[in-house]
Each structure stands twice: as C-alpha cells, then as structure tokens.
Structure I
Amino acid sequence: MQCLVLAFLSGMSVLVTAGAGHAQLADKKVLTLEAARRLVAAAEAEAERIHAPAVVAVVDDGGWLIALERMDRAPMLASVELAPGKARAAAAFRKPTQALESSINAGRTAQVTAPGFVQMQGGVPIVIDGRVVGAIGISADTPAHDQQIADTAARSLGP
C-alpha cells in the first residue's frame, strides 16, 4: 500500500510539474518570410529612390538568415557578407549597429573582437510590441545610405 501511495504521489508530481512547465510557456511573435519579403521590398524601394543599390539581409531574432537579396549594380562584393553581419549584430545586441559603431569610435575598441558581427551602420532591429523579432542589414555605398535604407525598411512594418 505504501508503494502504491508513493507511485501515486510520484505520478502527481510529474503531472504537476508538467502543468507548471506548460504554464511557463508564452506566445512569441516571429518574423515570417512574408514580413521579411516586405522588408526587402521596402529597402529596395528606398535604395532605388536614392540611387544606392544595396544588398539586403533579414534575420530572425536569433540572427538566422531569412532573406538575402543583392540588387543589380550593388557596388561592393563584400556587401554579401556585410549585410547579414549587420543584421545579426542588430538582432543579437538588440540595438542599431549605428550605436555599436559609435561605441567603438568612442573608444570601446575591444568590441570589435565580437566574432561574426559587423558593427557598422546599416543594421536595425525589427521591434514588434516592444520585442525584437529580427533585424535588417543593409550594405550599399555609404554608411549614411546604409542607415537610411535600413531605417526606412524597418518602419515599413508599422508600429
């Protein structure tokens, strides 16, 4: 009888634990492929408007690539590596890469040792309901254009 009670109690603790674990789960907004395509389209439109063809990269909140597009006449071959690196950095650090570049320029030079991140203007996190759901990275011709295109595209998903 004592073994039966212990077995019953053990089963109850598993049920309670499973219930408690389930209660800890939350809904998470994610950046969909459709949303990534909208970001790319908005970035391309701005890049065309200012005559600055670019490479556009969109990543999820973990920095994993969702979309990468190289516009015709994008001026730098390195942009295919730079744009995703900027997007990854913006997603991982949860801030625009312009702020990271400013930090480095202000003397935080050790920051450049962070592997796999490009901490140059042109990476912007995508924030929905106060949470980072991904990021966009742009590599065109100048830092100012990179930032302008990224900011414009990020705003295209709305508030």
Structure II
Amino acid sequence: MARVEIPEPYLTAWRAFLNAHAATTEHVEAALAAADLPPLAWYDVLWPLYDARRLRMGELATRVVTISRSGLTRLVDRVEAAGLVRREACDHDRRGTDLVLTAAGKAMLRRMWPVYARVIEERFVAVIGRREAEELADTLGRVGARAPAAEPTASSVRRPALQ
C-alpha cells in the first residue's frame, strides 16, 4: 500500500470537522434524552418522510445521514413500532412498500425540533458568522458532491414547517 502524504492544514481541518461533528451530535443526543425524546437518528428518519410524504426504503437510505444503511431497517422497525411511521402498499409497484409518516410522527417532529434547534443555535450558530456559515456550506457541499454515491438529499437539519 502506497503511503499518502496529506499536508498538515488538511489533517487539522479534518480532525476539527470530525471533533465538531462528534461534540455537537453528543450535545444534541443529550438534549433530546433530557427532554425524554427519541435519539437523533429517529429525527433523521422522520424528517425525510415528512419532506417527501412517502418513500421506499432505498430512497430513505439515500436521505438519512446519521445512521448506516445496515442499521436503517432495524431503526425503521423501532420507529414503526412506536407508531411514528407506517408501511403502505407502493402505488406504482405492488411488490413494494412505502414508508409514510403518521400523525404521531409529525407530532414527534414538532416536539424534537425545538430541542435540536436549540443545540444548533448554542453550539453552531453562536460560534460562526453568517459568511462563515455560507463558506462552510459551500466547502462541505463540494466535498459531499465528490462522494461516489452522492445524490441530492433532503437535509435532516431543517425546521419542519409542519401544517
């Protein structure tokens, strides 16, 4: 295996990215638990379903950002058992099923978002300026676009304008 030399500024940025993600996610998880709410991965399943109205499991897998594809089926089973999603026959393929957000799932999104948003505000928004946020979004968007399986995805960090 050939040795790859990565210049220090890039390694420093990579470590900072990983540490920031881990620390912020840990704070989100703690805040959700303190509010007696499900973990962040549940939000990550519920939001794309709200945004798209219904999704096949494979489509959901491309939109979930906090859990691996291998753990997604078990997670969806738990979210379904809690009554937050349901499986329905697929409109265009009788062999398949779609996942659909229930009214209880929508209500859970409404409960989770303020807790999640508070941590984003405290740990992210309060630390960087708008211009930095725009630059960071651009930079990370370019990095994400280089991933082999990159597809446009619904962000799991969007305020649900639930109606």
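Values quoted throughout were computed directly from the atomic coordinates according to the rules given, and no laboratory measurement underlies them. Computed from a predicted structure; not experimentally measured. Cβ atoms are built from the backbone, for glycine too; each structure is taken alone.
For distance in nm of label points 7 Å out along Cα→Cβ at positions 49 and 97, the calculated result is 1.1, so let me know which of I, II that is. Considering all the candidates, the number was obtained from II.
Here FRET efficiency 1/(1 + (r/R0)^6) of positions 25 and 113 (r between Cβ atoms, R0 = 25 Å, to 0.05) was derived from just one of the structures I, II, and that gives 0.95; the source is II.
Compare distance in nm of label points 7 Å out along Cα→Cβ at positions 81 and 121 across structures I, II and report the one with the greatest value. If we compare distance in nm of label points 7 Å out along Cα→Cβ at positions 81 and 121 over I, II, the biggest value is for II.
Of the structures labelled I, II, which one yields 0.5 when distance in nm of label points 7 Å out along Cα→Cβ at positions 57 and 73 is computed from its coordinates? For distance in nm of label points 7 Å out along Cα→Cβ at positions 57 and 73, the value 0.5 is produced by structure II. If helix-only ellipticity at 222 nm (-39500 (n - 2.57) for each DSSP H run of 4 or more, over all residues; to 500) is computed to be -15500, which of I, II is the source? Among I, II, the structure yielding -15500 for helix-only ellipticity at 222 nm (-39500 (n - 2.57) for each DSSP H run of 4 or more, over all residues; to 500) is I.
Consider the structures I, II: one of them gives 4.2 for distance in nm of label points 7 Å out along Cα→Cβ at positions 105 and 129 as calculated from the coordinates. Say which. Derived from the structure labelled II.
The value 0.55 for FRET efficiency 1/(1 + (r/R0)^6) of positions 33 and 145 (r between Cβ atoms, R0 = 35 Å, to 0.05) was derived from one model only; which of I, II is it? Structure of origin is II. Among candidates I, II, the computation of Rg and Dmax of the Cα atoms in Å that gave 17.7, 55 used structure II.
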